[in-house]
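Q: Structures are listed in the sections that come next.
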Structure 1
Amino acid sequence: MLLAVMLVLGTVGVIYADRNGYRDLNEDGLTLLDCFYYAVVSLSTTGYGDITPVSPDARLVNVLVITPARVLFLIILVGTTLEVLTHQYRNSLRISRWRRKLKDHVIICGYGTKGRAAVSALLETGYDKSRIVLVENREEALRQATATGLAVVEGNATRSAVLNQADVKNCKAVIIATDSDEASVLITLTVRQLTAGQVRIIAAVREQENAALLKQSGAHHVIVSSSTAGRLLGLTTTAPPLIDVVEDLLTPGQGMALAMRSAERSEVGRNPRELQALVVALIRRGKVVPLGGEHACVVETGDMLVYIRDESATPAGVSV
């Protein structure tokens, strides 16, 4: 667009400088508006003929300047159209290609700071890159995601058609990592409507007051980035070593890490605190079971154990 505008303005300047060599139907001379009119109809090959070059200089300028400018203008117009059509075709081809072999994938809405961190966390825990689908509408973020080899669906994640392109009905989970709480709520509502609540939704919000709204909208897990960052800042001030422990637990491949695995047969019926692994939580039918309290908690068949694993040892579970 910028090149086309510059070409039109340059042509107008050439015509206006030699405006006395042109004749219009009114024979009252060319104004600046007439020069713009003649430049546009000439470059677009419309050519009504109501303004014509009559002097030898004006005709020579048309041969040496206006005609090459007309050809260049058409190249810009056709080239831009072909570029858009080629981009759309490649995008559709890429989407149809990975959708044929896609199953139990994770959709990430937004590739900002939170979205990139979510992708990195999935890859660090061994998640297959081909099962990660990114939904984004910012051009720079799209280029970055494509450069890393991620499957990308271009568009606004609040729209049903865009989420359907990402095959939201057959995905494993949707991670909402947008920069706006309002957009997170709209995406959550759209995902819940399309999937009838059958897909797990994990959303991040900036403000604590919006967390309840997101849960009411259908999000299964809500992470408040501002309050979480505030707690970590408070820990750093009052107990600096604790922040190092938290970072160590959240960083796979270094020191300690949180991991989750199914309870073994030999562990069923035992107290989680009596097990060899340092169990910090017990997951039963998708809910966290308190390890303390008045009633003693024992491991049951089908329980998931969240424990602290030594990353220097051989992995025995799935990092979380």
Structure 2
Amino acid sequence: MKSELEIRFWGVRGSMPVCSPDVVGYGGSTSCVEIIADNGTHIVLDAGTGIQALGMHYLRNAMPAHCAVFITHAHWDHIQGLPFFTPAFVPGHQLSFFGCNQGALSFRDVLREQMRSPYFPVELESWQADIEIKSIAETTIDINGLTVTSRYVEHPGMTLGFRVGYKGKSVVYLPDNEPFARFDPAKVFTEISLGPGEPDMERICLLDQKKNFFNFIRSADVLIHDAQYTPMEYATKVGWGHCSFSTAVRAAIYGQVKHLVLFHHDPLRTDAQIRDMLQSCAAMVRASGAGLTVSAASQTAPALQL
């Protein structure tokens, strides 16, 4: 590879995998993104159905010496590929899995339960690779020179987002995130402060959320962000834990992101509709005068190079 970081999309859909002629352009597998560093380290973000194809790719081209899988949360579209991730069943392979607990249920048990009868006939204990499973919360982990920083995000249940850093480059991954739900966009995407007098609790909450969110995505080279809905669709789905493409664009501009990748495509979204969304995003960027690049995650497109 000629770049310092390479980003490959193995699964780009949200909610459920799909297969039809209308979706082959961008792909129908659920969330799985691979980040490859020029030192040979591989970071895998989520284990939706896309991780099955990634596993077969590893078997054909040799398993990386350093491979870590980071799981945002335990919804089906982010873990459904794990029972079919063949490298985990091969003795001698080394794999690390990181993710957050779900209440009293440990991350290890989260993985174990979804591979246990009656949900699946082959149990986690059948994995024969050298497996490390670690529970994490908000932290920063070094994986052979790459830093992976985790933060909780706005999505039902315990859900993490990740920021991967390497040689001054940064990739932020927020596949399931509903930032600033029920807040006035005019207050979200302008500079506000607390005025004199009695504390305004709504404003305090908004300022705290803005600080956490924008500090996390600030100046990222690539932001891979939830864009499951159109603005019209989002109006009837507030609180469901997902974002409209228009909010994702405004957030990326406000956060001075260089390249926004629309992700977690709705399973009903056709290739043509995704292209229409990109045209709307381009119009928003032109109107703002920002230098933001917007693309849509695709399993068929060449890898992004940083």
Structure 3
Amino acid sequence: MAQKIIIDTDPGQDDAVAILLALASNELQVLGITAVAGNVPLAQTQLNARKIVELAGRPDVPVFAGCERPLSRNLVTAEHVHGKTGLDGIELPEPAVQVQAEHGVDFIVRTLREEDAGSVTLVPIGPLTNIAEAFRRAPDIIERVQQIVLMGGAYFEVGNITPAAEFNIYVDPEAAAEVFASGIPLVVLPLDVTHSALTSADWVKHMAALPNRCGPAVAGWTDFFERFDKEKYGSLGAPLHDPCTIAWILQPDLFKGRHINVEIETTGRFTTGMTVADWWRVSDRAPNALFLREVDRDGLFALLSDRIARLP
């Protein structure tokens, strides 16, 4: 039986690749995609999500618009990385797929109440606003979540939006703090692992040469945001952060990490949004997350190549 998931996202080129990977995988049943403000504002993230499901030939997957700003802060966006649209690099047509009338948070609440308890995994690959708001509105759903597999945070790799904080957590640290304190089993894909998931020139060329529309789309997106990451990090490729969440669900053996305690800093002078990961277990705080640090990079990209080639 396919694993049921809800993808919560702020696309973002790497979000788009994660969504394509999920939609190409028969092991997963994507119940819906909820958009949140993050890389770009909500009006653009929900539009991008609709473009992606249409590109993948999956107009049956519903897209919902969620929260347009963090729980208690002003929105910080990342057009400097992802471009004005969030999906700069290729041109996609206006989608025929329409955004659902139901609010994304209400969809999360309704779905978790309707599906069997413990059968749905939440996959947030943007700020955690929608997830925290759903838990606030309906605390009864918390115990019904199977697990949360999220992209966010950093410890050994430090921050990418401030010296201490990773972008997804930084945008809404209060939401992150509530999710990390929820008691739900957490799997965290931080920069510590995603910075090893680097694209290569050969892989981008392989995507561009695929005889479908999704492969060249991935190549176009990657070519765009690679430029920023290569200049920033001095690396030969760009990290594909968000697809690591879907890859972990599909092939967890590709990754290594530890069950540790992770706390979210919300009031630091210089460290707001930091994920304080007790990697060496020096505190007496109970573990609340599987915090991943290593990935089989070649295995990850073999999985991506195989699945994206299956799409239209």
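Q: Once Kirkwood radius over Cα pairs in Å is calculated for all of 1, 2, 3, which comes out largest? Don't jump to the answer; show the numbers that get you there.
A: Values: 1: 25.0; 2: 19.8; 3: 19.0.
That would be structure 1.
Q: With helix-only ellipticity at 222 nm (-39500 (n - 2.57) for each DSSP H run of 4 or more, over all residues; to 500) coming out at -10500, pick the structure among 1, 2, 3 it was computed from.
A: On the way: 1: -14000; 2: -7000; 3: -10500.
The structure behind it is 3.
Q: Given 20.1 as the derived value for mean count of other Cβ atoms within 10 Å over residues 12-19, which of the supplied structures 1, 2, 3 does it correspond to?
A: Values: 1: 17.1; 2: 20.1; 3: 28.6.
Clearly, the read-out refers to 2.
Q: With distance in nm of label points 7 Å out along Cα→Cβ at positions 60 and 164 as the yardstick, tell me which of 1, 2, 3 scores highest. Please report the intermediate quantities before stating the final value.
A: Details: 1: 6.3; 2: 2.0; 3: 4.8.
Across 1, 2, 3, distance in nm of label points 7 Å out along Cα→Cβ at positions 60 and 164 peaks for 1.
Only the coordinates and a few stated rules stand behind these numbers; no lab work does. As the structure is a prediction and not an experimental result, all values here were calculated from the model. Cβ atoms are built from the backbone, for glycine too; each structure is taken alone.
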